[in-house]
Structure P
Amino acid sequence: MSFARIRGQEKAIEYLARALTDGSLAHAYLFAGPAGVGKTTTALNFAKAILCPSRSVHEPCDRCSSCRRIDSMSHPDVMVLAPSKTASGVSIEQIREMIRVVSLKPFEAAKKVCIVEKADAMTPQASNALLKTLEEPAEDSIIIVIASSARALVPTIVSRCHIIRFFPMAYADAEKVLTQEYAFKESEAYYLAHLASGRIGEAIRLRESGAYEKRNTIIDSLIRREPNLYDQAADMPESLDAEMILDISLSWFRDLAIAKTGSDERLLFNIDKKGEIARQAAGEDLERLHESIGSILALKASLKAKANPKLVLGVLSATIMN
């Protein structure tokens, strides 16, 4: 993938392109921004551009052996550290292995590139080990630290990195990208662009997890006050599905509050259901809607704190449906 295909991150890409063109590469970068905005994709493309022997100005060729092996995660001079399925962040053992790799000469390229994903979820021990590497960088290595926010990292790590910030797209721009480049239907693109807060990668993930198709079932349960959301999640082993149900529920109650207060209908997430929203909002109490929204936000926070997903949905059914 070329930088030109990474949407909505023009300032970040311009900075990286200038570094590639000028030959002013730093030893460490921090890519900071919410999930689903293209940080890892940009990091991998940056690695391709750094190592590509046939690079055109700042764009990798995407055809050579180096580019193809980075695409397949098999390049000997590119290392990507990602949390295991049972861990929230990269472990101290993974950072130690990175330190060992960085201490060696590149296998075939002029530099090594190490990418550390979800660095804001690292343990203090892993953070300290990473900091030591950043303090004593190898001349032929580049480390890219990926985090949701610079504030989520210890200041000493941030101070040793060049910060590149990533942002969500405007909803209308995200809708356009989703329909034109990813073949989303217009109604699907509208809803998922809003549900994902303008994050293209997150919208694609939501589509793949069936969020748009499941939306009607979940909303029907909310309209009828049927306490069966827990049952719907009985076969969902990952918190991702519980998070999706919470997000869809939150979008519905926010729409009801918008309709209840007479706000602009263009603010609605579920705009294709504005008739149903208006009918239900008419019989709702605004204070109760605000309480429901607050309850869902609290449940989302508990899910991020590793609460049991099925228990969270059970609480949702008990508090929202009564």
Structure Q
Amino acid sequence: MQYTLHQLKVFLKVVEKLSVTKAAEELHLTQPAVSIQLKNLQNQFEIPLMEVIGRQVHITDFGLDVAESSKRILGEVQQIKSKTLAYKGLLVGQLKLSIVSTGKYVMPYFLSSFIKAHPGIDLKMDVTNKSKVLESLSKNEVDFALVSVLPETLPFKRVELMQNKLFLVRKSEDEKSKSSFDGKSLERIPLIYREKGSATRQAMEQYISKLNVVQNKSLELTSNEAVKQAVLAGLGYSIMPLIGIKNELDNKELQIVPMKGLPIQTTWNLIWPEGKKLSPVAQAYLKYLEAEKEVIIQDSFRWYEKY
């Protein structure tokens, strides 16, 4: 048999997600590339690994057995890698993070140099909504979580990273349309929300509630990127984190609508449960942030201050 470690890794991700599309997204591959790897792996077995019924992926019993073996094989390979680096005196292990979806515009900048300096570290970062982030944290499934709204019931420790600002935005129009809005103005336009459980949704709802706005029409979408595309298409207005719309503002595709009480200002926090015993990798990362946080902000987010 000639199957490769890459084929096993791709197959495991499909087993985990039960979706070729979702597996491709997480692996940063195209869907055809994932399909080719699956086909090349399947060609080495006479028994099917998976079946597609309708559009749903089903893993066969044989496929589940192969997945378990693949997990062990890849785990052993990772152990060899870790032991090799440890013998060289390098930091090895996993760094596991769960971050809210808009945090994907923030967190990579606070990780890049650290990961490059420590090739023995395996980064696992789940990008999801606030509810699922806090669930992962409470179950002790991750080292750290990135949030802009702090949990109310879970005792935690934190490191403040940077400010988070949310503005009312719309598709860019002519200059005369840049006048400010008020609560009554919002009653006349469609508002686009994130899904329930999102910190952005929570902040937007709290703001709208204070204005006593009676909405005639609203849309709900499940990602910040989807909301942004809907606003760009002219489907409505939304309150969005500044961090995710820099390019669209620079290109004059989106327009900030001045409005009393905006921007909403919160803080990006890296948090972990109080009393958690941090791994050597996690401890090293905290030391890195303490030393480099301000430099990262100045180098990567200086633009933020003009808004």
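Structures P, Q were shown, and helix-only ellipticity at 222 nm (-39500 (n - 2.57) for each DSSP H run of 4 or more, over all residues; to 500) at -16000 was computed from P. For the structures shown (P, Q), FRET efficiency 1/(1 + (r/R0)^6) of positions 6 and 206 (r between Cβ atoms, R0 = 25 Å, to 0.05) is largest in P. Source structure of the calculated read-out (relative contact order in percent (Cα under 8 Å, 6 or more apart), 16) within P, Q: P.
Tell me which of P, Q gives 1.21 when you compute Cα Rg over 2.2 N^0.38 Å, for residues 46-125 alone. Label of the source structure: P.
Taking volume of the Cα convex hull per residue in Å³ as the criterion, the top structure among P, Q is Q, with the largest value.
Every number here is computed from the coordinates shown, using simple stated rules; none is lab data. Everything numeric here is computed off the predicted structure, so don't read it as measured data. Cβ atoms are built from the backbone, for glycine too; each structure is taken alone.
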